[in-house]
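Each structure below appears as structure tokens.
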Structure I
Amino acid sequence: LRLAVFRVCTAPEFDAAVMALILVNVLVMSMSYAGESAPWADGLFWTNAVLTFVFTLEVIGKNVALGPRAYLEDAWNRFDISVVFLSIVGFVITVSTTTKASYLALLRIFRVARAFRLIKRAKGLRTLLHTLVFSLPALRNVGSVLLLFFFIFAVMAMNLFGRIKMQDNVTRHANFNDFPSAMLLLFRMATGESWNGIMHDCTIERACVELITGDLAGTFLDTDAAALSGLVEEVDFVDRCTPSRVGTVAFFCIFELLCAFVMLNLVIAVILDNFGEYNKQEALPVSESDFGQFAYEWGKLDRFSSYYIQITEFPTLLKRLNAPLGLKAIPSDLQRRALSKFLLGCDVRNKG
């Protein structure tokens, strides 16, 4: 029974069917919308429940075929079982209670993560994912420098523009009044969003002195207004004008050059460099994916992990492997001659 389950779970057709079901699952989850009717919501719920049941059977089948220990050694399998577990928990809670708890929506969101399994079969996506993983150590260093720049500019902005008058771009939601707000606004500027509008708001020189006492409290005057004579700053009025028009322009331009152009492009450069290095490894005569296919096909023949297979099974292994390790890509009418030539050049000993 276990051998039959192993053959089913390791068949390429089985993987293709699972990937198709994952795509169906993602499609079904994307069909939900606000204000949907009860029958539509129930249909989507039970469709997801059936798919969750199928994915549960897949996890059980692979555990039976490979054994729990061998199954959990693969990171993708651990990811699968985590998503399936969360899906089952969400299903049980939904069926057993009528409460509309917010954490149920969170559990349902985790099912979308199942789409990441498509990366395992898509070579291009897998290359990009590996590139990002290999780039993390270098990106940590670049990120530390970028965070240092953000910290310096945030502290400077708080002292220079913390009192700037609220206008079109500098608002109660986007300002330099405190450190968290300054960091958030600088991050927004680093993406290029309205940084020039924020700069122009911070260069204000007219109607930017706020009265805080008297009948005109809350109104803004020019710095040379006659109404300010005899009043004490910080007691009767607050100066919300730019400290220096030229200095403000220099501050924002330097920040954009350093953080938006230089540092962020440095992040891209690190990723592209690692992408090129990874492609060089894939371009080797025997790539990492070739070794992975060899280990996978060998494991199907050496089910007890003895590191040996029968000599009669060696031609079968060669027929299942792509070049340069095997002969899978050769047409069937030429495969026999190529196999004979290949075997004649091998020093193969029969164990036992």
Structure II
Amino acid sequence: MQNKQEIKHWSEYWQSSQSLNSFAEGEAAKGYEGEISAFWQEHLKTLNNNAVVVDLGTGNGALAALVAAHGRTLDKNWQVHGVDYADIDPLKTFARDAAVLKQLQGITFHGNTDMGKLPFADASVDCLVSQFAFEYAEQNSALAEAYRVLKPGGKLVMMAHHGKSGLTKDSARGCDIFDYILNNSPVFIQADLMLRLATERLQNSDFKTWKESQECNALGKSLEWTLHVINARFSLPTDHPWLTDIFNRVINILNNGQSHATAKEAQKHLAVTYDMLQAHLLRIREQVKAAFSEDDLSSFKRNASAFASIAHKEFKIEKELFAWGISLEKQVEN
């Protein structure tokens, strides 16, 4: 298991994110819907009225919120918990968002909590659930702990990243793009140099003079050429969103530096953005590494041999491979 410093990029992400689940934007950031929601509702429908349900790797609580909402819909009195190894506190993160707080109502969150050391008594949990999280954990200790806390007949249900899914393949490509731009191209060096010179020159001249200067034009053309080279290197249609994300951030920051003060501030913003994108690269790399291949799934099943039953299938959205759906059940005592 990683130490706290090694997962700092996850803690900072969840504390600053306005998304309930990772790598989501727009409507998707509000939680799981459609076929994903249906998958979970199907696995939750047999739980008893007072079931204890624990979301492992909860992040900002997207799956825990889905479980709680479904329990209310079924008029159940479920006790819902969300556990994450990162330093999470969704109720604080969304303190000013009444709509999200309503979704998180009644959920107990446990940040800084290892899946291998859960804060629950033996045989006290009816169902453990995990959406794109269990596969990140050290499998032997996490499976042993899951077995310990589950009641006889209790279930561990997860949706895990699939090594051959479009999501994983796109993320792997995104890793290549981010790594090249951040660590092997001069984009941020060029942008930083432009802002440093702008900060200096704009002390004694106006923005128009700086914009028309030989220095500014030379640096601008150099950066423009670098972006052109990167676009040519990563020319697949699916590359465009990754490139646009980084390029737009850099260009917008540069456009904000139109006075001595704003150029100085833009320089700081550029450094913060660089660090943020490096942290995002780390998260994507971990996602790709965690994805289960067929061999990984076979190994997982061998490690889970203590469970009475193990079922899995490939989960698809609109006929496109998306994830593994995996369900394990602890044997019922005679």
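Figure out for me which of the structures I, II the number 17.8 belongs to, where mean count of other Cβ atoms within 10 Å over residues 67-74 was derived from the coordinates.
It was calculated from structure II.
If you work out mean count of other Cβ atoms within 10 Å over residues 139-146 for I, II, which one comes out largest?
The maximum falls on structure II.
Using helix-only ellipticity at 222 nm (-39500 (n - 2.57) for each DSSP H run of 4 or more, over all residues; to 500) as the calculated read-out, with -16000 as its value, let me know the right label among I, II.
The correct label is II.
Work out which structure the value 45, 21, 16 belongs to, where semi-axes √(5λ) of the Cα gyration tensor in Å was derived from one of I, II.
It must be structure II, since only it matches.
When FRET efficiency 1/(1 + (r/R0)^6) of positions 179 and 299 (r between Cβ atoms, R0 = 41 Å, to 0.05) is calculated, the result is 0.90; to which of the structures I, II does this value belong?
II
With distance in nm of label points 7 Å out along Cα→Cβ at positions 203 and 219 computed per structure, which member of I, II shows the largest figure?
Evaluating distance in nm of label points 7 Å out along Cα→Cβ at positions 203 and 219 on every structure, the highest lands on I.
If relative contact order in percent (Cα under 8 Å, 6 or more apart) is calculated from each of I, II, which structure is the one that comes out at 18?
This value belongs to structure II.
Read the figures in this text as sums done on the coordinates, not as results from a lab. All values derive from a computational prediction rather than experimental measurement. Cβ atoms are built from the backbone, for glycine too; each structure is taken alone.
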